[in-house]
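Q: The following blocks contain the structures, represented as structure tokens.
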Structure I
Amino acid sequence: MLALSALSVSASTLPFLETFDELTNNASIQNQNGWVLASGTSATIQSGVVATNSTQALEIQNSQVTHDLSSDGSSIWIRFQARIIAAPEADPVITNTNTSVAFFVNTNRNLVVYNSTNPVVLNTQLSTNEWCQFDVYCDYANMKWILSVNGTTVASNLSLYSANSQIASLQIANNSANAVYLDELAVQDTEPASGLTDTDGDGLPDWWEQRYTDSITSAATNEIAANGQSFLYNYVAGLDPDNSSDVLSAVRENGRRFSWERKAARQYDIYWTSNLTSGFSFIDTADGYEFEDTNTVRTAEAAAFYQIRVHK
């Protein structure tokens, strides 16, 4: 079982990446890189069963491990690889009333997700002895979450288990004597740069469509949103389509130095012209959120106009 919970604890800030490769092999995960063995005795770093491009992974049996996390963001993305050996002997029970998101594999190897406090059995059934990628998007702004498996969304528009609106702890549990392996864990509060699930293939990832349209397939890329821009423009620019004051703009700090609010997983290209009738020419890709033109040929021009273009 995996669960996100909200607790009053000292925590690691996001992003949090755990490959397990740097931890002590053939040893308990207890007190390694902030992990806590909350119950049981068998949660071990091992190198015999690992995901692709990994050298070590977590093996867990009849145990529960937790890691305290902290973020002020309203969006949380979680990605990890998991591998089960056999179906568990019994289904787990949620005991933490502060839980935000929870799902598990039941005794028939079916995924079970929580929609509010109600468990929902999905048709998705996990194979044994195969690595599987899980992607979770938790939207605290709208109190909803999504689950994708191997690049396919299997459950969306799910309500959070509780009314807590901030992450504080990640819990991984296996109440079975049959081992479960976990690897390549990433928890972040900015959009991943790649690998986002897009069920309808329209360029708008499922998380974005659900957050702003309440469905993973209902938005049309060219449809004009409340702020007067297309849905696709809003997504690429990292804007809130429901907020007309949220615009993509740059601030001139001094001379020919500019800065802007950088959106995660975006690239910013700088264009220039000395005459608006002659069109713009590409001059550079900004590394960060600011740019200063120091080219002596361009700065010698009496007039200069700049464009900042953003793309994925």
Structure II
Amino acid sequence: MIRGPEGRVLVIGDYYADLVFTGLPHWPRPGEETFATETLSLPGGAYTHVRALHRLGMTVRWAAELGNDPYSRLVLDAAAEDGLDSSAWTVHDRPMRNVSVAASYEGERGFISYKEPSPPRDHTRLIHDQRPAVVLMVEMPTADRLTTVTAAAEAVGAQLVLDPQHTNLTVNDHLMRRTLQATDVFMPNAAEARQITGCDRVDDAVDLLVTLTSTVVVKNGSHGAVAAQRDRRAAARAPDVAAIDTIGAGDCFDAGFVAGLVNSLPLQASLELGVLCGSLSTLDYGGGGAPTLSQLARQAPQLVPWADHHPLEGKDQR
């Protein structure tokens, strides 16, 4: 198992303030006003990954960029309440408005999002300073960012894990092929895997992707997840849960899988941990049901062997 500073996870990705509307009678139609029965304002985007990793007992840093606007303040206040580490953040004296309006209907959701334009940030020094075991990117990188992050990660011996998050690129695009070759673990959901490869079946998409990258992990909602490396395959079924909201479930899956990776779990166990974390996260809005290390130690101790030695074990980590 990776311990101490070398066990750190560095998350690269933007925050979003999620304005969630639930209890819709149907999906909104053009020209129609549709009323929800409930609305919530929640921190989302990469925040969900960071919170879920923190609850799993990981030493997690976040290359966050926030501002002086109300959406940034929502995230800052939530982070203080959750006890997240802020040492890798940059807080600007100007707006950094990243916001998503999420409509949730019958367990599924659609988004309208806005991201404040801002200059790209070079994470080279941050990666060298933090020396993480894993760099988790939760967005498809630009060509320049891919080059700098890959070089910095290699220099400190970190594994690069990528969740592409709704990319329109395919395996025929040079940047996608470069990204797959540079990535240690590629983690799309099923729709993204099909879109990237052009394959109709998830299994066929996995077979193609694993010829281009070291490890492929594909999230498939209530069907669980599958993973592949050149010499092995793994699959995990999702447990039956009374899901309230699926927003953030894929992010919490990522956190569970990465926690297994950092703690040297086999591929199958890491996949099962990811599926369990993602499934349990749906028991609250915005991935708020992401389990704590102590909860998992009671429910599935074989998936969190590091819990026995963790100072938060046995305590309520929320």
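Q: One of I, II was used to calculate helix-only ellipticity at 222 nm (-39500 (n - 2.57) for each DSSP H run of 4 or more, over all residues; to 500), giving -1500; which?
A: Values: I: -1500; II: -10000.
Working through the options, I get structure I.
Q: Let me ask something else about it. Assign the value 26, 23, 23, calculated as semi-axes √(5λ) of the Cα gyration tensor in Å, to the correct structure from I, II. Intermediate values should be presented prior to the final figure.
A: Values: I: 43, 22, 17; II: 26, 23, 23.
Derived from the structure labelled II.
Only the coordinates and a few stated rules stand behind these numbers; no lab work does. No experiment lies behind these values; they were computed from the predicted model shown.
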